[in-house]
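Structures given as structure tokens follow.
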Structure P
Amino acid sequence: MPSRPSTIATAKRVSYAHGYLELGMVNEASAELELIVGEDRLTLPVLLAHVELHMEAKNWEMLVTVSKSVAQSDPTQERAWIGWAYGLRCLERSAEARTVLLEAEPHHGKTCALLHYNLACYECLLGDLAAAKARLRRACRLGGKQFKAMALEDEDLKPMREEIAAMK
């Protein structure tokens, strides 16, 4: 018997997928997104759900591919830039990750603390501790004390732990 097309709207499927991801249920989220058919698969909400899926699944190559596509087609999508760069960093391509976020900076640099935090990590990994410290200070100004707390635990920023602890 042939399968019938789903009557569940794409927006609902995306919502279900996000719900599954919040619960750490990657396979279920993936299955939900696979049920989306046709042109709907290429809509922004579906593509952004795939960014989150690949992030949660630690599927770095696919994260880079999907995030790059979204960021290049719609530079206003902050999460796509972050995902693209983070995927590159996880593939041990920190210099490329840095370049991606520098390209994103004109679009999101005034408001996105996570962009500056991640740049701090990449600068540190690349050995530019002065630039890393400046980026971390900016992340903390934009995003608050949570970024200092994260930095104290972040392995990427380990060479700066003492300086981070002393930051006000």
Structure Q
Amino acid sequence: MIESELILLGLLKESPKHGYEIKKRIKEILSVFTGADLKSIYYPLRIMEKKGLILKRSGRQGKRPTRNVYELTSKGENRFQVLLSKSFLDFKRPQFSLDLSLLFLNYIKPAIVCRRLKARIFVLNSLSRDLTQTIKIMEKKETPYPVSILRHNLELVEAEVSFLRNLIKTL
């Protein structure tokens, strides 16, 4: 709940938003740049409202149906600052989909493993090129998305490629 709370409070810190707008921001921005994906936002919003972290107001704009707009309270602002500070020291072990496959390497012929790892390197190199290009584009534009997230992802991809090349040498 803490990660989803941080995401939702952070989005509401930008400005008050209705549910669809929150979902859209998560899907279009946060999931792309941070890998965050909230399946449901309404349950956490309801809990945060009960805690007094956010305020829900119903409103109608023009002929549109009534919708709920959520905004941060001062208590929510304080909670956001606490969660944001804590998140810098949160050391969850990163999990890569490859880890599970590596656990069972001894059940696959080394030649097959090498081919599959080389295919993975090919995809990762393509991802690396895309990230590099996106970073160059975003550095030229003034955008709200931190380029540092993309650089971090690029370094992780490059580290995995290096690891895979060394692993292939040992097979």
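What follows draws every value from the coordinates through simple rules; no lab data is involved. Just so it is clear, the structure is predicted and the values come from calculations on it, not from any experiment. Cβ atoms are built from the backbone, for glycine too; each structure is taken alone.
Using distance in nm of label points 7 Å out along Cα→Cβ at positions 55 and 159 for the comparison, can you identify which of P, Q gives the largest number?
Numbers: P: 2.7; Q: 4.3.
The maximum falls on structure Q.
Of the structures labelled P, Q, which one yields -22500 when helix-only ellipticity at 222 nm (-39500 (n - 2.57) for each DSSP H run of 4 or more, over all residues; to 500) is computed from its coordinates? Write down the numbers at each step before the final one.
On the way: P: -22500; Q: -20500.
Computed on structure P.
When distance in nm of label points 7 Å out along Cα→Cβ at positions 39 and 111 is computed for each of P, Q, which one produces 2.9? Don't skip to the answer; put the middle values down first.
Values: P: 2.9; Q: 4.3.
Going label by label, the one that fits is P.
Right, next: Which one of P, Q has relative contact order in percent (Cα under 8 Å, 6 or more apart), as calculated from the coordinates, equal to 12? Mind showing how you got there, number by number?
On the way: P: 12; Q: 20.
Considering all the candidates, the number was obtained from P.
Of structures P, Q, which gives 18.0, 68 when Rg and Dmax of the Cα atoms in Å is computed from the coordinates? Walk me through the numbers before you get to the answer.
Values: P: 18.0, 68; Q: 21.0, 66.
For Rg and Dmax of the Cα atoms in Å, the value 18.0, 68 is produced by structure P.
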